[in-house]
Structure formats: C-alpha cells, structure tokens
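Presented below are the structures under discussion, each in the form of structure tokens.
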Structure 1
C-alpha cells in the first residue's frame, strides 16, 4: 500500500516527491549487503525497504552506512517497516499471502507472524500506546481508514470514519497524539487525533499538499512532506501546527519518508538526488547531511530504531 500522490518533480524519479541539499556535504559511505550471521542487530539501525534483490524486501542498515542486511528474504513485496518501542520487533506489510496484510517479526527477521487476514489491502503499521497496540490503514470498508489492533491482531477497532483517504498513522512512545495523512479537507493534510480516534484535528490546514508525518521523540514537533514551496520538501512544524519551517528545500530532487532518531537530533529520509532512491540523514537544524545507502536499487521508507 503506497501513498496515492507519491510523485516526483524530477524526470528520472517515477514514484515519489522532491527536494535536495548540496551533494558535497554527503558522506560516501556504502551500505552493502552483509551476511546476517555476522550482522550486529544491537546497533543503532535504520529499517527500510529496497528492491536490490529483485523485489522489495525489508533491510536494516547501520546509520553510518557501513552495512545492510535483508531480514525478510521473501519473493513477495515487503513494505512499510515500523519498529516496536523497545527496538526488538518490526511490523511491516506484505503481499506474500495474496494481498497486503500486516506482519510482525523479530529484528533479525525470525518469528514472522501474520496479524491481519482479510481480502482488503492493509498497510502503514505503527506501534502505538507505548507498544501495546498497532495502528494501520486499510480499505476493508471501501476506502482507506485507520484502525487499531492488539499485538496479536485481535480487537480491531476503526478510528476514522469518512469518505476520504486516511493513511500513514504515526505514533511515538510516551505520546498521547497520533499524526496521520487525510484528504478529507479536499487536499492532502496532516491531522492529529488521540490514540482512541477522538479529537481529530487538521494540523497543517494548508492549501498545498501535506503528507507523511513523523513525530519527534519528545512529541513536540512533526516532520511532514509538503509541496507548499512548489515542490515536495521536508518541513518541521510544532505539534499545534505553528512555526512551519523547511528542513530541506531544493528544487531539483525528491524526498520522502522522514523518521526521527531516538534522541531527536537527526532525521532520516529518502531522496532521489542521485538518480535513484537512497537513504540519508540530516541534523534537525539542516546541517550534517550524511548518505547511508549507495545501492543502484531503490532504497525507501527509512525508519530509525527507537
């Protein structure tokens, strides 16, 4: 399940949105495939999806770009990785059983468990309520809505109810707020709600397209993708919608999929500035751009380990 408006400003990018910083500030470190028998799963890691093995799989990479390992190894398409608050498990979506469902696995790819089982498309999982629930989006009721379920897939509760698209829920341990994308206001906006679905509020409320929110660890700010400057860039905005400011704003590349480091000092994101999608990180003040992956494949949807 992918975002409905994930397009690009650049002629060579065919899937997502846009923006860039100077190439000269990028690190040249490679994230190369590593044998999972020697990979250290206790390190600071970024989970992402990549098609470097011929189809989309979930990979883990060290934040310095030194190593990467495939942890799904399945002929189906595996997407939307999401860390548990303790960093021991990863939820993801996969069509390995025919349609996209939500699964969870241990950090090394073992102990895979299917959590949803229905003919609809389920995606965008995120751990919420301090890890006791998983939120996800599903079109099981005719259009994309956000649902909540227990960690074993039981007790499914619908949180949003409208005729528009509600997708991309994002939570953070210790936060009582959920951020998500919705088209209910006529264009794409970032919304907030309580974990039980109450108090749904338009956070961005801007005439341009805003999507793909991620919460800072202290719950005070939200990173979003927006095209309000004429192309889709990463913005930071306070949790009440005030003080929106560009983190990256450059017209000749595309960016998507932001995720905060556990200390809130850096943000991981994907960009096509080199002609294909790679993972980068940057400080929240816009400095210290660092390249994490250098594969010729598409590396996307990074999520930083808590």
Structure 2
C-alpha cells in the first residue's frame, strides 16, 4: 500500500508560512479547507492509495465540518507529535519542519512508498507513474531557481555561511516528496544529520525545511530525481504571475498554488468539495487563474506598473 499525505502542524507560538494573511483560528480554518481540497482530489484520482491528514493536534481538535468530509471519502487522520526537527517558534517557517518529523515516523511504518505534499495543492490525476518512479528514485521538486533569481542567491549565501564554501546546489521545494519507505528513511536520516549540525552551529536559516532538504539532496544526489514532470509551482497573483501550460499540455499530476490559499482553493472547497463533488478540469483551471487573468487582476497590474514608473 502507498500513502499520500498532507502534514499539518499547529502550535500557537510557532510561525508557519507567509502566504496567509489571517491569524489565529481563521488561519487554521483556511489551512484545513486547503487540506480538504488536496486530500479529496488525491483520493478521487487515487482510490487504491491511503490518503491521510497528518497532524500534531489529533482528530478531536478538528471541526466536525471537516471530519465528516474526511470520513465520507475515507481520508485517514493520523496523529504524529511534533517532537523532532524542532526550532524556535520565531522561525518564519518553524512549523514547516513538521514535514520532516512526519517523514521520519512514516518511513518506519509498513507502506511501500510515501508521498507528502503541502496543503495548497490540487491533484488532477493518478499517482501511478510517481509510484513507479519511487521504486528507483527519491522524488523532489527542483524549483528552477538560478543565479538570476534573488531567492537562489540568498540560499547560496546561507549555504556558504553554513558550509564555509560556495556551493551552487539545487534548490528543492518543500511542497513535494515521494520515495519508497526504504529510500525515505535513508533521506530523512541525512536530513537529521543536517539538523543536528545546525543546532551545534546555532545556525539560523530563512529558507525553512528547503534548506535542509536541499543540503540532504545534494549529499544523496545520485538517488534524487527532479519531480518537475509531475508537479509545478504556479504563481497566479496579480503582482507576480509565473505559470506554465503544463496543467494541460504534457499534463502534470499536482498543481501547487501558493497564491490561491485564500482564493481559488477556498472557492473549490465551498463550491465543490463541501458538497461531495470534484470539478471538471476547465473549472479547476479557471478558478485557479491558470488559463485566464481575471479583469480585476489586470487592473491591479496596470495600477502597479503605473506606480512603479513614477
């Protein structure tokens, strides 16, 4: 049996991502709605795989609205304590390291292959090819950042500070991981070595789990394969739009949609998932602003460009 899961941790005094504007309970609700969209779409296209929400706060802390949806679709709710890969709560991405904690525990369970993803993803196809890849490879998503991208330069600066030499390693995203249980265990053990060395050096990264993932992947690079044939990170906002037509052509399996956490993902939840439906592809692509730019976004872009020219 293979496992597709969404790890989601919450602790009041620990920071998560920067792509959700609402705080407190409202933020948790947004993440749970996103997780519902991700998990139900995954189960719809992969009925023979276990699909699970993995949390550190247990089933009894999840509102009935979401539990009833999970039960209807046979989505598992697994509780794994956040007791490894912990940093100070003030880290911008402190809660993102929970994914590595989850991977550590899951790699010791009796699954053939394991995939974890972020909450803000939509699955539009079968994982059969991904599971086949997992027989040979550890699958991570190369986000295609180079030295012409500021974020990559900053990562390289941090790597240099950490290692003592300039290393132009591949920047892997934290939104997707897939591997056999055996390879997952080897990979997370390498991640753990990086983690303990960071603690010894009192090293602080601004890149969250992607710092550890990228260093570990560099150590195990002969076993790593880019998952870009199966997942793409789409930026769909009015101020920054970076997309590919691979949602339709050379069709990928997983749409990662960071700018849709508070928009398209909530629309899909309210209009379809909440009432037990899965939208057709064209509705998905339109809702997520992939095959069109909404009129309001065009106006925002025009205003932004006008201001920048002044």
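Here, each number is a calculation from the coordinates, and none is a lab measurement. Please read all numbers here as calculations on a predicted model, not as lab measurements. Cβ atoms are built from the backbone, for glycine too; each structure is taken alone.
Assorted remarks:
- Here P(r) over Cα pairs in 5 Å bins from 0, in percent, for residues 160-223 alone was derived from just one of the structures 1, 2, and that gives 4, 21, 31, 26, 13, 5, 1; the source is 1.
- Top of 1, 2 by distance in nm of label points 7 Å out along Cα→Cβ at positions 256 and 288, largest first: 1
- Value 0.35, calculated as FRET efficiency 1/(1 + (r/R0)^6) of positions 80 and 240 (r between Cβ atoms, R0 = 25 Å, to 0.05), assigned to which of 1, 2: 1
- Computing mean count of other Cβ atoms within 10 Å over residues 40-47 across structures 1, 2 gives 20.5 for structure 2.
- Entry that produces 0 once helix-only ellipticity at 222 nm (-39500 (n - 2.57) for each DSSP H run of 4 or more, over all residues; to 500) is calculated, selected from 1, 2: 1
- Origin of the derived value 37, 60, 3 (P(r) over Cα pairs in 20 Å bins from 0, in percent; candidates 1, 2): 1
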